[in-house]
Structure P
Amino acid sequence: MKKNLLLAAVAATTLLAGFTSCSDDDDDSNNQVNTGNVAGNDAEALSLVNGIYSHWQPLSSSFTFIIESATNKLISFEGEEDEPGPVVSRLEQQPTTWYQVKIFNHLFLGIAQANEAISTVQNSLNEGKISQTGYNAAVGKAKLLRGLAYLKLAQLWGEVPVFTEAGGSSTTRKSIDEVLSQVVSDLTDAESLLKDYDGDPRTPSKQAAQGLLARAYLFWGDNPLSQSEVAAIANGQNDPAFTTTPSRLEKAVEYADKVINSGKLALDPDFSKLFGRDYESNKRGTNEHLLTIAHDGDATDAQGNHQTHCSWTFPFQNGENGSTLTENHTEVADDDLYDNWYAEFPTDKRLAKTYFTKVKNPEDGFTYTYYSPIYTPINGKGVDQSYEDAENLEITFNSIDRIEIRYAEVLLTKAEALVQLGRNSEAAAPFNQLRTRAGIATVTAPTFDQIKREWDYEFTYEQFDLINHYRWKDYIASVKEVSNYKHFDSSYATAGGTGKDGNTVSSFFAKVYKHLHAKYDNIRGKHYRQPIPTGLSGEDLGITPQNPGY
């Protein structure tokens, strides 16, 4: 088995340490693979597998920059305009853009470490060093993490190399179907090996594997584009046709039902309590988080979860009552995202958690308003308000766990698969559970458009948007919706001028204008794929061909 990805990344640890923004604070000191032949006992076997998380922790906020900033929902002002955040925000990513490099390489590093761990644990079982129970826990976890890594690679890059403990190549790309077959194989093995969910989402479980299988089959059932299909639309601004494979959608329903029928998961009755440290490890006992990536802060794990830091880089310096204008690393794209939702469902309990327009500062007692002509709304899901003064403290701690999958996704996955299968009335039950909690009207048979909007209502800024639009084959059309936004208007092009609303245009909104127009002008069919990147130190990984258009 070739290990050029692994070796290149290990050699690049000094490069990782040099970044100092939302992509920074990487510490690859824990990224070495245990190359021993056996683990001495069950605890050592599990510890070996737990090392794989050192490749997932640095990605928790990085996924946002690819999956959210490249849509109509988010823009990035992370540093100068040639920094990776703004580059992705303007849809100008290249093989050397840091977030693409970082995510791609760390996912493969995790795969390489999973392969090593599986081999070592198998040897340990063969030599009688560990129990069958220890083997199941370790290999089940390793295969779940490997399957999840291959799923994210397929969703974002399409055809990628596939290599396992049994061999393979780290440079030869496999077809989408072959990659997703490996995903299903790994997650099915994990399902059989892991124990039932016990209320702790930091521990991979049988139900977590089933939930990820439902996700994988929904993605696969929507017929992800092949390399040649992307090439055919790479330079144009027209979306491809949407098609499905019903047998795979049926599997999505089957695996969602396994989670639902287990009776071990439930929606938290209070949506607003889902995000923040008070929910971590299911402290509330409501069992909605199904799988999370643990974070204990920058000083203690491979990289703290910078979601709060990036969403609200410097609290209470912006908005009405702010002492200065400081551009956040990620920004809500425009007021319309809040306004349009409010116009449709003003009583939706999720709205106020997703978009903050007013926030009280506990230190000075002032209420800060985030709305034009002062600012855009704040991405609320990136702000921990679960404990006193969290909005000030958490940008330093960066210790909130990242939610990989929660029970609400399982319900909506089942509802969507049923609607795509033409069984709309059956989809009402899982669909309406989300709406009932949100306090908005239920339906007797949700339409596909309602399903799409429900993904927005429930999961905005939870790292789904880009992948969903890839599935639905409406990515280009969705990005071009920015032309309807308030600050797309030409009156906002120049700072100091007078905007359409009659107010003086600030440098902030002139920048918003620039990013909205860049999205509209730059979007192409090639953006249904991310570019195959370089290695962490800039080396060619030898993976050919490059994705179309890059």
Structure Q
Amino acid sequence: MKLHSCSWRAISLLLIVTIIWFGTLDYRKLVKPDEGRYAEIAREMAVTGDWVTPRLNALKYFEKPPLQYWATATAYTLFGEHQWTARLWSALTGFAGLFWIGFVGIRLFGREAGQYAALLLLGSMLYSMIGHINTLDMGLTFFLTVGISSLLLGQQVSAAPHTRRNWMWLAWIALGLAVLSKGLIGLVLPGAALVVYAVLQRDWGLWKRLHLVTGLLLFLLVTVPWFILVMKANPEFFQRFFIYEHYTRFTTKELGRYEPWYYFIPIVLAGILPWTLLMFDTVLRTWKGSGDGKKFNAARFLLIWIAFVYLFFSVSGSKLPSYVLPIFPALALLMGKQLAEMNTRRIFWLTAPMIAVALVLFGLAPYMARLADTPLKQEMHGNYANWIMVAALIWLLGIVTTLVMLRRDRKSTAIWVLALSSFLAAQIMLCGHNTVARGRSSYHIAEAIRAYVTPDIPFYSVAGYEQTLPFYLKRTFTLVAYQDEMGFGIKQEPARWIPDIASFAQVWRDQPAALAIMPQDIYPQLQQQGLPMKIIFADTQYIVVSKP
């Protein structure tokens, strides 16, 4: 039997998306802080064979649970320590999220809505970019999405009782994996959203349908073993992980990530491009049209989920752009449902203003170099501007083609074109960032000094820690006069660091051979103390010296 031409087209487009999605993972250098940090923790886990206690620069590091470290260490073991294996878990969970959201959309709202939901998520700028960055938020988003959408499927009254039970069991397992991805937030967010939903909908019978006893047992089966093992090996883990990393970082500004309450507004507006106007239209129409009926209302729950997650992180004392990523799959589901019910004329007018956004992006790109404060940065930003201009042109072409398709009443083709052009534009901008990565990556330092680095020669990191350098050199450093996020690990194992420059000077003089990296302004201080040093590398940020 021959496949229909539409099927061949869908398969071809899927193949193109797959190649682009995974084919770009190794193009860019890892950048600090997150990509270097999470690549290195997994590398040390694979090297030491200790899969219980996470370590950064050989120091205990209890900021996050180990699921992504395990996955990345496994990728290193199977395929080697590369940039693409460091990013593989984010890419796999992000890619799987596209299929999952399409499947859920079909089950909840119909085939057309599900297909659109997957395309909308693919074309969302923030989602497709975070799927190619080594950070923990895509893995968390995937398991949270599986958890809350399995809950929705488990509440469908048309399904058989055992089917609803199985969906709820999957929801509990997924939430357990979310906790192992990034902590208690994997349970707190869905639980709180469910409470808000039950109160607003007055759906108290919902709690009887959650399979709480068996579900909690599955949740504990997934999460508890590692927590028991890590607390047995590290009695100090409980206070650090459960108190400091959850309560303190949420309620205080201690981590230096404080941003105003409106911080996420531009991130959501830009991150959901090119569907920004569709998002507003969908949220307003869904809220007005989803309040009736006594049965479980999936659309209303998704709205509550979106609002709660957004507000939760908005009031937090610690903010990063990727924190709101979990709302994007839910938005895609609702927008896919809305799009399936919408005529092409309305879609046209919700899409047409994106031409102006693409033109502004294209027009402002050449002025990026003016933001730089050094000749090197001006050159890098100028090169990056070329990538942005290409991305803007491709996106503009996609928008214009989409409008033409909508005028011809070819809605499905139009959404495919806009989603693919937006995805391609996002990937071009992300790949182009490699032109400015030199300022946030130490790959060039590693290449310049690799011949000097051997396992038997001690390497000191003075008054700083370049997050990506340990991964590229495949070794750890001895910190000097620097703690930052490794302060907790240093407190547990103080012998692994040198507290001040004076102590370092004595250690340096006693070493027959040694290496040290330091910020530019530290080198003159060491010179004044008469330390024997030979510069083997220098740029505008760092100097690397050897003991002559």
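Can you say which of P, Q returns 169 when volume of the Cα convex hull per residue in Å³ is computed? Structure of origin is Q. Here the criterion is mean count of other Cβ atoms within 10 Å over residues 155-162, and among P, Q the highest value is seen for P.
Hey, mean projected area of the Cα convex hull in nm², for residues 43-210 alone derived from one of P, Q reads 10.8; which structure? Matching structure: P.
Sorting P, Q by distance in nm of label points 7 Å out along Cα→Cβ at positions 83 and 371 from high to low puts P first, with the largest value. In this comparison of P, Q, the computed figure 16 for relative contact order in percent (Cα under 8 Å, 6 or more apart) is attributed to Q.
Given a computed value of -13500 for helix-only ellipticity at 222 nm (-39500 (n - 2.57) for each DSSP H run of 4 or more, over all residues; to 500), which structure among P, Q does it belong to? Computed on structure P. Across the set P, Q, mean count of other Cβ atoms within 10 Å over residues 435-442 reaches its highest value in structure Q.
A short reminder: the numbers here are calculations on the coordinates, not readings from a lab. Values in this document were obtained by computation on a predicted structure and should not be read as measured data. Cβ atoms are built from the backbone, for glycine too; each structure is taken alone.
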